[in-house]
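Multiple structures are listed underneath, in structure tokens.
Bear in mind that the values in this text are calculations on the coordinates, not laboratory data. Everything numeric in this text was worked out from a predicted model, so none of it was measured. Cβ atoms are built from the backbone, for glycine too; each structure is taken alone.
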Structure 1
Amino acid sequence: MKLEDLQKFVKEGRLVWTMTTNSYKYYTLNMITSLKEVAKVSWPLCVICCDDESFLFFRREGITCIAWKRGEQKGQKAIAAFGTQEFMKWNRIKIDILRWFCDNSLELGITKSLYVDGDIVFQRDPWPMLEEEWANSSPALLFQCDCANDDEHSGCGNICSGVIACFHTRFDTSKLYEMDEALWKEVNKQDQPYIGRRLVNLGIPYKNLSRRLFGNGHWQKSLKWKDDPTWILLHYNFRVGDTKKQAMKSYGHWRIPY
């Protein structure tokens, strides 16, 4: 990726980005649509395309996107199943891109960044709440909670790597994404447990975001988000294959014609 191509996505020192592939492109487009039509944010989402197929798709859709490495990865035909070599390959690329942004944040003028998975829908702009967290002395790193229950709680150590907010100038997080090959194998080449273990091993402080505002997993499936109209985003993880799309459709969160 070229620094000059990414600068257009940095607004007031902030960057919001996602990575996508051929099999995930419709989810990413749906997320972009929710940002524009529902949350009505004033900033652009930086879409990092990890294969040529997704890059060409977004170009055809008239959406500015960035190619991670053109011509190096063959596009997915379907979402990679958990534990497969394909699944592990994209997990590794995600870690690589996270590290790249940490290493280049100063040159890009990034003070704060937000990474989001593609299977997310937005209702409100997340930045006011994130800024409030940091103003109240929260750690530089903020994650979703991925607990296997539907309770609102704090102080959880179970992170979800689908939403990662980072205050780059408060703490250098680049070491978090350095590759420990032994640990990578130990966690079966999954990005979420890898990041979780690195946080503990390196003693890096972090905090989990409110499930009520940044819901995912069991919280989304429990439908508790319906009881509070102030939620910011919903992450449709804990669902596999086409069940993500069907669930989004059933709750009125699928906003594209594909």
Structure 2
Amino acid sequence: MKKILLVGKINDAVKGIEQLLGSHFHVQICPLHYEAVSDMLKVVTPDLILISLVGAYEEHNKIFNMLQADHGQVPVLTIGTEAEKRTFLQFYNEQQFDNLIRPVDNTKIMENVCVKIGALLTVRADGSYEVKEVRTRKLVMIVDDNAATLRTIKEMIQDSYDVTVATSGMKALTAMGKNPPDLILLDYEMPVCDGKQTLEMIRADDEFKDIPVIFLTGVSDRAHIEAVLTLKPAGYMLKPAIKEKLLEIIDKTINA
């Protein structure tokens, strides 16, 4: 699922935009302060930065300068009046920046966000939205209850694949309903709903049953491995994963 960093004064309008976009994208709200935006971009790599210009003044030029200098590959869409836009007019000469004139309706926001993020938008007869992401790379989902493992494996493969993560089997299934992956890396030893149960639920769903699943396991004894293989996954790998071997098995499986 694509990631949007929503920057602005935390008011009802910004919360409304979060609610509008949150059903279709990962949305992270950030206050309109230089330090907050800078710190957030150290831990989040968004596909789009969306900025509400309400309450933005010349002092916030520092934010725009930072986005231009350090994050030039990330598109920036602002929402503001003509007067609010004029404060930052110099930046709109660059392809990175664009503005929606406020007031603007929800459909216009959705249309422009989808264009910037590379997604197809359908407005249903009842006025609701359907968003389909246009992928240029295969999507790999990592399912593991350990945050450090998620982070490490994501860093190993994110240069080659789009990556989404989930900390439990149930969260994985919910995310898959919105954006099915091309391959799943599944931790075998998770609490509550372990890898075996999660795989059974995936295989029970007609929409997901053909998605290849590679088990990640931290137990290397023969009996354990045999138990894993009886589930007939697309493959398995011992943790901690080795980058080259992990990329090799993913590439072989996802392109089979």
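Numbers at a glance
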{"quantity": "Structure from which 18.5 was derived, Kirkwood radius over Cα pairs in Å, options 1, 2", "calculated": "1"}
{"quantity": "Relative contact order in percent (Cα under 8 Å, 6 or more apart) from the coordinates reads 22; which among 1, 2", "calculated": "1"}
{"quantity": "If distance in nm of label points 7 Å out along Cα→Cβ at positions 66 and 194 is computed and equals 4.6, the structure in 1, 2", "calculated": "2"}
{"quantity": "Highest-scoring label, criterion being distance in nm of label points 7 Å out along Cα→Cβ at positions 26 and 186, among 1, 2", "calculated": "1"}
